Structure formats: structure tokens, C-alpha cells
1. Out of I, II, choose the structure whose coordinates give FRET efficiency 1/(1 + (r/R0)^6) of positions 12 and 228 (r between Cβ atoms, R0 = 30 Å, to 0.05) equal to 0.95 when calculated.
2. A value of 1.9 was computed for distance in nm of label points 7 Å out along Cα→Cβ at positions 172 and 188; which of I, II is the source structure?
3. For which of I, II does volume of the Cα convex hull per residue in Å³, for residues 60-179 alone, calculated from the coordinates, equal 99?
4. Just checking, which of I, II has the largest value of mean count of other Cβ atoms within 10 Å over residues 148-155?
5. When Rg and Dmax of the Cα atoms in Å is calculated, the result is 21.2, 84; to which of the structures I, II does this value belong?
6. From which structure (I, II) was Kirkwood radius over Cα pairs in Å, for residues 116-155 alone calculated, if the value obtained is 12.4?
7. Out of I, II, choose the structure whose coordinates give distance in nm of label points 7 Å out along Cα→Cβ at positions 92 and 140 equal to 3.0 when calculated.
8. Which one of I, II has helix-only ellipticity at 222 nm (-39500 (n - 2.57) for each DSSP H run of 4 or more, over all residues; to 500), as calculated from the coordinates, equal to -19500?
Structure I
């Protein structure tokens, strides 16, 4: 009984309270009433594509629309081949054929929410990675109409997590508030990624943990993540995302 109380208290303090607080904060923000009135235009976050000949790979994310934006982002991948005059954007959506190529501007707002660059690789390394990124996109196992599942996945964040696992040399960390990133088929999944030195264990994406050089230490519960990053010091707060240690200085 004491153990059960301790577990329930842990869930309350570590997951429920932060998620509820983030939800209240989000509800106070000004947001569009529907996808029709939302701004989906380019944000200007990415460099002007013709300003450099270098190849590039970007991992990007922006808050979801509606109440879902309180706890999760939508993530996607952008590539630019060497000397190219345009970016290519790859993401997954919940209607029609899930995998989209250039369905939106490369750095387009998502339901009016400004995107951020979560990770960037440029130059010769990016040039070598782009064919592997495109191969991973083509091999995504949930690409048929009807495969998309909002929660626990596979969704847009499951897709980006898949590409990053297939091409770990990108070296990106999925945002902690990317619900669906921990999705795994079946009941139990345990995975060790030597390139990123990470161990990931999950029960169907509902509950589990990750530990390692890239992940730090994380516990995920029903799609939200709590944890700590020691390599790039930060707290990972359920719903809210990363809080960098530098803000406390």
C-alpha cells in the first residue's frame, strides 16, 4: 500500500501537476478558432535557401492547434541538397495519405504557432545524410491511409522519431513534448542505439523510460515526458518541454 501511494504521488507531482499547469497557461494564449482561420504561411525561421550552396538537414517543431497544443508539438524534417534552390519538407498528417512531401512551406507556421529549429546539420555531413533520410521516409511502416493514430501513435512525432532512429547520425533529440515519439509496435519494446548511446524501454508507448548520452534520463507516461538532460543541461517538463539550465543563471 505504501508503494502504491508513493507511485501515485510521483505521478501526481511529476506528470499531472505540470501538465495541468501547462494546459492552463495554454488556454490563456490567443489562438485561431479553426484550421481555416489559422496562419500556415512561411515564418522566415529557416535561412533563405539561395543564401548558401551548402546541403542541410533540419528537425523542426511547432505547437499543435487547439487544446492539444498544451501538451504537444508537431514535428517534421526539412532537407536541402547542395546547390538546391528549394527546401524539401517531410511530415505526417492525420488525413488521407499520411506522409507528405512539401505539403506546407518548409518553415511554415502550424496552426499559427511559430516553428523552431530543434536541430541542424549542414555541409558535407548533411549532404551524405540526405539520401538516407529520404530512404527512411520511403520505408516508414505506417504510410498507408488509416495508419495514423493521434495517441499513442503512430503520428507525426512517431514519424520523425522513426527517421532519427534510422539515421542516428543526424544526432537530434526529439522534443520531450512530442507526444507519439515513444510509440513502438507491440506490447513491449527495448532498444539500444549505439550511435547515440541510448537505451529506450516502453510498454506500447504508454509508459517507459530512456537513458543515455542523447536522452539523458527520461520517464514517459501516457505520452508526456519528464526528465533531465546532463549533456546539454535542461529539465524536461511534461507538456511544457525543455527548460534550459541557462535561464537559472
Structure II
């Protein structure tokens, strides 16, 4: 049986996991303040999900991008020893190491270094991950806010927005992990329960099963609208 790492439940890990719970609580609180009592349970759940999704994208993944672009140490310094290497000519430099690994004691950098224990790409700059996160933070995040707004305002546009978002999330998840599968998961550490089932499986599967559910709910509403239109048209023809 493998030995568990000594930092599996250190202070940074506990604070990082607590931060996710705080964000979830904020999303729920926003739903309580924004939705009326007659909002269906499915839409209430999807409002909370999209609010949570937006906050995760802006606060956490936004901080990841910040460190990828603005935190760095000299490539041959002591701080860069064993670091995840920068892609060649990243931002025009060949003598730097960027990413959370260069963020020092910054709380968000330390948070990402916790997750990087399971997937080391998040310690530095992986071009595939950074490219996806640029879309996630600057496109998907605002669209998640739009989905919440439309649900609160009972705008049927929410169905279209949620389907687009769910498709983007599913595609993004595949493009995040498919490169690793093709090279034998060389950047992943699955040696213990926390890394495999909490960091890699649970946190990432949320962005698989809930988007699928979102597509199901939105599609059902759209199909119902078509059925109502068809029934109305048939009734008019009979008159």
C-alpha cells in the first residue's frame, strides 16, 4: 500500500476546499435573493450551478490565468528548480518560468499548487490548458451570468444559453484531459484517494454530469414549446 503524502490535508488544502464551499454558498445565496418562490426546482438548481460556475471561472480560474501571464521567476534560479517548464518562447521569453509555481505565497497561487499535486500542468503553463481557460474566463463565465439573469427573468433564451454553455463545458473537459490520455497521463498523480477521486474525478465530473442535465432540462422545454406550437396550429386548422 502506498504511503500518503504528508501534505494531503495541510492548511492550504483545507482552506482551498473550504473556498469552493464558500463559493457554493454564495451561489445559493444569490439564488435565494434572485428567484421567486414559483421557480421550478430544476431551474433553481441550474441557477445555483451557473452562478457557482461563473464564480469558479472568474475567481479561481481567473487567478490561474493571472499567474500564467504575470507571475514568473528566472528559469535557472533556485525557485525554478523542478518547475513545470514554460513552452518555448511563451510571451516572447525563453529565460522565465511562469504560472502558479512562481506565485510565491499568494493565496491563489498556493491553491493552484494544491490542485497541481494531482495534475502538475496547473503548476505552470500548458498551452492547451491556458487556451481553454482564456475562453472559459472571458466567454463561458459571462455566459453563465447571462444564464442566471435569464432564469431569474423567466426569459426562454436561458434554454439556448444553457445548451451552448453545457456543450462548451463538455468540449473543454474533453480537450483538457484527452492530451493526457494520449500520453499515458504523465502529468497526473493518481496514487491516493484525494488526488484521484476528489481532485481529478469528482471536481471534473461535475462539469460533465451537470452540463448533461442542463442540456436535458433545456431541450425538454424547447421540445415542449414545439409541441404547444404544433397543437395550436392543428387547432387553428380545425376551425
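All of the numbers you see were taken from the coordinates with simple rules; none came from a lab. Treat the numbers as computed from the prediction; the structure is a model and nothing was measured. Cβ atoms are built from the backbone, for glycine too; each structure is taken alone.
1. Values: I: 0.95; II: 0.05.
Answer by label: I.
2. Numbers: I: 3.2; II: 1.9.
Computing distance in nm of label points 7 Å out along Cα→Cβ at positions 172 and 188 on every structure in I, II gives 1.9 only for II.
3. Working: I: 99; II: 109.
Only one of I, II returns 99 for volume of the Cα convex hull per residue in Å³, for residues 60-179 alone, namely I.
4. Numbers: I: 20.4; II: 17.8.
Structure I gives the largest value of mean count of other Cβ atoms within 10 Å over residues 148-155 among I, II.
5. On the way: I: 18.0, 64; II: 21.2, 84.
Considering all the candidates, the number was obtained from II.
6. Details: I: 12.4; II: 11.9.
Computed on structure I.
7. Working: I: 0.6; II: 3.0.
For distance in nm of label points 7 Å out along Cα→Cβ at positions 92 and 140, the value 3.0 is produced by structure II.
8. Values: I: -6000; II: -19500.
Of the options listed, only II reproduces it.
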